[in-house]
Structure I
Amino acid sequence: MSASIVHSREIALTADGARLLSDRVTDIRDRQIPALRPFLYGPDRDEAAVTQFEDLLAEVTRMDGVLARARILDEPAGSTVVLGSRVRIRLADGSRAWVRPVHPEEAALDDERISVESPLGRALMGARAGDEVPVDAPAGRWTCTVLDVPRPRASRKRRG
């Protein structure tokens, strides 16, 4: 993973991540902001609602900028972990999890996505199934095993 993908002005998002961000913007504009309007003026003015309104406006403005600069990633087709790959891993405690290293802007959208800038995200980039990768985390170094990097169904070859 080159640092330029994360640190450039362009933002590389998965198609699903861009859709989820767009859905969030729509929800804020169509539901959350209108619900706060009665509490912004007059006798029902609520300073907490005003602060929440301002925070939501700032979030929408930021996310609009993210979406305007976003480049939608192609589905990862190889067996090497790249930005947007879905990866099955075994953690140091033996538990298994699915993770998807993504641009930090979409990392908080669900429990599977992790920032490519996180210690685990950095460690996974370029790995393949069977690799044991060292993860340099704030609490210390640990090892993660890559169990699977499945190809999306659309790009798998049909069995005849």
Structure II
Amino acid sequence: MIEVLVADITTLQVDAIVNAANRSLLGGGGVDGAIHRVAGPELLKACRALHGCATGEARVTPAFRLPARWVIHTVGPVWHGGQQREAQLLENCYRNSLELALENNAETIAFPAISTGVYGYPKKQAVAIACGLMQEYAPRFKSIVACCFSEEDAVLYRQAIGGDI
């Protein structure tokens, strides 16, 4: 089952939440900063031990003070017009995050819209990639959540899941 919610990802009661992180994994703005603030300083310490993450890859840490069990950190691509493998890298973010969740026995997982904020990935294109991978993996999870920042974003996810994008 794929759910589309307008919510604060740090409040979701799921096994794993995905963090749209930067390459250092040491916190930043947006979703990344919010997750680090709520999880507490233990998350920063755990992320330091990972020594970063390449674009498209994913790493897992405990969620510490978050209601989730795990935080899966993935680094989305910065949009450069679509000519620098951005689509493949974004697909890798979702696939690697989903695989890491399965390896850690997660049955429920929540994603933010990776790379669509300051990284500038066009939302409709990013949502199409995200929903394609969510649909591919849905049979292997009890629930996959697209956690949206706004109702406008949620509409894009609902349309993509319904095949309208």
Structure III
Amino acid sequence: MTADEVRIRPARVLEYPLLKHFLYEAIFVPEGATPPARSIVEHPLLRVYYEGFGAKADDHCLVAVLREEVVGMVWVRIMDDYGHVDAETPSLSIAVLPGYRGSRIGTRLLLAMHEHLSDCGYRQTSLSVQKLNPALHLYRRLGYAVLWENETDLVMVRRLQAEEEQR
């Protein structure tokens, strides 16, 4: 499988229930640590990522599909989550299934979402990432900058439009 075999497209409404599964896959588990129970996605702080998805104008989701199987998802919504910046900045979540990580699918999903959000008129997107998460290198490579941090996590922002477009 190459990343070129994977199609990136908007998620279909019937695929929104997959957000729960991909949210679980997005949880960073350090090497040697025990993964949390799958029921963790039912926690109120995590339900905001998928509950009622698609009901708000600021809900956007793209999927990576290989042979009709969804192998990756990137989604945004304006919500009060770990990566919340302000009422105009959608928070981004992304996950690629374990067997497909490291094949540039995440890069393609992020770039497609950046383009989509820019086309929709958003000025920036934000995310939260643990400092030990290897995905941090991807986010930095794609232009995310640290807005603030604590001992273990970073909140990062990526501008979507050139400064002259924002004026």
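Hey, Cα Rg over 2.2 N^0.38 Å derived from one of I, II, III reads 0.99; which structure? Walk me through the numbers before you get to the answer.
Values: I: 1.29; II: 0.93; III: 0.99.
So the calculation was done on III.
To test your reading of the models, identify which of I, II, III gives -12000 for helix-only ellipticity at 222 nm (-39500 (n - 2.57) for each DSSP H run of 4 or more, over all residues; to 500) when calculated. Walk me through the numbers before you get to the answer.
Details: I: -9500; II: -12000; III: -6000.
The read-out was computed on structure II.
Values quoted throughout were computed directly from the atomic coordinates according to the rules given, and no laboratory measurement underlies them. Note that the coordinates shown come from a computational prediction; the quantities given were computed from them, not determined experimentally.
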